[in-house]
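The next part holds the structures, each set out as structure tokens.
Every read-out reported here was derived from the displayed coordinates using simple, explicitly stated rules and does not represent laboratory data. This is a predicted model, so every value here is computed, not measured. Cβ atoms are built from the backbone, for glycine too; each structure is taken alone.
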Structure I
Amino acid sequence: MLRQGRITPAQQRAFEQHWPRFGIDYQGKQRDLDALFGRRAPRVLEIGFGNGEALAWASEHDPARDYLGIEVHRPGVGRLMNALAERDARNVRLWNHDAVEVLENEIAPDSLDEVRIWFPDPWAKKRHHKRRLIQSGFVQLLSRRVKLGALLHLATDWADYAAQMREVLDSDPAWRNRGDGYARRPPWRIETRFEQRGQRLGHEVCDLLYDRV
């Protein structure tokens, strides 16, 4: 569901001034990503980018690839657009919409080279676990939207969610763990303020890297 939250005047201005440049209005039909970016390049999708700290850093330090982001929290989208506009970013486009609907209807099969889902909502209470994003049906959908050899990179600071992620991915023949379990944080995932807060609370961060086979 879209989450409005408390939006600052600067974040609201971002939608007014920068959405035509960085935003993608959901239309429920497949997008021509080459036309969207004006070039053909490898594509990275980050789902649930929060305040956009990691996506902004990655797109700046990896200009050879194009970055797509999906986030339902409007203030976070506004904050990221302000950061992108400040450095005149050319390789980022964003949806402020539900990730499942975007993947089902707007992203063509075999069109992504990497998907990143870092610190998704853990829905900590057991009765809410069914709301977690990483479920069998969802990773099957991802497997149809990425190219063979594409990377799926997950990260969480909730141990039971990490275990669920491994169980879901290990049981899906379309995905193969790049190592033999959890991975060290790779250099392309910066340590965000959100992650640092979790570590202060004693949460252990787990990264999982899976290749599409």
Structure II
Amino acid sequence: MIGLIGKKLGMTQIFTADGQPVPVTIIEVLPSTVMDIKTLEKDGYKAIKVSAGSPRKEKSLTLADVGQFKKAGIAPTRWIAEFRIESDKDLAEWEVGKVFNVTLLEGEKRVTVVGISKGRGFAGTIKRHKFSRGPSTHGSKNVRAPGSMGAHSYPARVFPGKKLGGHMGVEQKTVKNLELVKIDAENNLLFIKGAVPGASNGKIIVRKQHG
């Protein structure tokens, strides 16, 4: 589904006509330029590849991306994304060099947001998996430890996939059916109700809810 590449600016609140506050996340939508068209005959699937964001030096890109930017005749940018397209009719509406912006979502009430969650480093089982605390009195040594793994002399090991402490965050998260409260076309801003994944200034993909 076609979407927009944006940058998360942070959270605030706006007020409805009757004075009720609504918590919103502000996303700055960056004008996107089509840099390549993926077809079923050539690539095995139908999609458009777009670029957006601040300018980038060629030395920080892969040779493949540099070649595609030069082929498209556009300057390298910070972010690249692909959006799948199902029908040939919709694919025919796009061409290399076409620029689109926040007006793509005009009339939409609900959107799907994709972002990379904040990194939390190494986290224990309580923070990472919502484990309960152990007793903190009577000589207990299991206040925040995960507790017994349940193994005996056989199999005498911990099975893979057991919930343990470890790296938390920096994962792609998709949140569907978020309310699009307001579109500021003049400043290329989206106001989405509630929180969305990711840290401030992080890359956010906003897609139409249907399709």
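Some points to look at:
- Highest-scoring label, criterion being distance in nm of label points 7 Å out along Cα→Cβ at positions 127 and 199, among I, II: I
- In this comparison of I, II, the computed figure 5.1 for mean projected area of the Cα convex hull in nm², for residues 7-70 alone is attributed to I.
- Looking across I, II, the calculation of relative contact order in percent (Cα under 8 Å, 6 or more apart) that yields 30 traces back to II.
- Given -10500 for helix-only ellipticity at 222 nm (-39500 (n - 2.57) for each DSSP H run of 4 or more, over all residues; to 500), calculated: source structure among I, II: I
- Origin of the derived value 13.4 (mean count of other Cβ atoms within 10 Å over residues 31-38; candidates I, II): I
- When mean count of other Cβ atoms within 10 Å over residues 135-142 is computed across structures I, II, the figure 8.1 traces back to II.
- Taking FRET efficiency 1/(1 + (r/R0)^6) of positions 47 and 159 (r between Cβ atoms, R0 = 30 Å, to 0.05) as the measure, the highest value among I, II is held by I.
- Value 3.0, calculated as distance in nm of label points 7 Å out along Cα→Cβ at positions 119 and 151, assigned to which of I, II: II
- Winner on Kirkwood radius over Cα pairs in Å, for residues 79-142 alone once structures I, II are ranked, highest first: II
- Highest-scoring label, criterion being Cα Rg over 2.2 N^0.38 Å, among I, II: II
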